[in-house]
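Pasting the structures in now, so scroll down.
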Structure I
Amino acid sequence: MRLPTRFLGVFILLGACSSDPLPKPRGYFRIDLPKEEFTTWMDSSTFAAEIPVYAKVAERETNDAARWFDIRFPGQRATVHLTWSPVGDRLQQLIEDAHGFKNSHQAMAAKIRSERVLRSDARVFGTVFNVEGDVASPLVFYLTDSTDNFLYGSLYFDTRPNADSLAPVTARLRSDMHRMMTSLVWR
């Protein structure tokens, strides 16, 4: 009975010998983005805009005249933090603060592209900063009517910045926020 067991062992060893092993290529998870579909979201008193149906909006508590909102994208593990502020005589300061935040990303940014928002018919003016590279916030923007309303927004992910891996999601969220900016109306 021992002899067949030895032959079986030899056959297994000979059958296991083949060509050199090849490492498998590194794989990445598949990203399935939801269908683009929008709904109108209205803040109680300051503005209205179209946002994706797969986003959830929550207002955060604040102790000053500013109003804070989070547009949460649970499927993409991302949040756009919005801050609405009354302008008064602080327009220049608010714009400089937005540019200052963008400048704080320059050390890690591969490139920062600025895009102007000029919608005179709706009195919506501002700038969008598309920050490329492994940065905390790949999208920063501000919108204003120059007299009463100032809206500042920044996109954050719930993970360590990795521009290559997050590229498809970042592109979609940039597109979603662009739709919000082009549909925004002050109330």
Structure II
Amino acid sequence: MKKVILLVSVVLISVFSFAQKKTTTSAVINFDASTPIDELPKADNKTAVAMLNTKKGTVSFEATIKNFSFTNPVIQDHFNGEKWMNSDKFPTAVFAGKINNLSAIDFSKAGSYKAEITGELTIKGIAKPVSTTADVIIGDDAAISTTALFNITLADYGINGGAIKAGKVDDTPSISVSAKF
């Protein structure tokens, strides 16, 4: 009898712990470094992995650099090259952070909430702090959708070059991250 109670307890704890951690392998990251001179430095990655822990308020995402898709293959080659993202040496970008106003979000109630998020974004092995506000929408079916928008400075991550100096690539591109859990 003790073994049955122990087994049931372990199963229930596992179920409740898993329910608090939401993951997806199809988060979408949009990268926009377009300028008035060149509208082509835009890409998306539809295969990012994202995680949200509704109890602890931790959030993270990881994106494979080579999965960013540009409309122009030449730009994509430059983006993955050694002078830019060097995706052979640094294959992923990672964000790890937390929701600072977790108590303002009721994950058990349908509605729209604003999450204040801080964390670190690591690109090319360089971690820098990032702060942003995310829209969190809880559906009637308890599905969670999130969207965040922020800017980075390319030079902070060791990314610079002639296209930036020539005004063809914005030195502070915008990045949006959307995920459905």
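Structures I, II were shown, and helix-only ellipticity at 222 nm (-39500 (n - 2.57) for each DSSP H run of 4 or more, over all residues; to 500) at -5000 was computed from II. Comparison across structures I, II (criterion: distance in nm of label points 7 Å out along Cα→Cβ at positions 123 and 155) gives the highest value for I.
In this comparison of I, II, the computed figure 65 for percent of Cα pairs over 19 Å apart is attributed to I.
Since every read-out is calculated from the coordinates, none of them should be taken as a lab result. Computed from a predicted structure; not experimentally measured. Cβ atoms are built from the backbone, for glycine too; each structure is taken alone.
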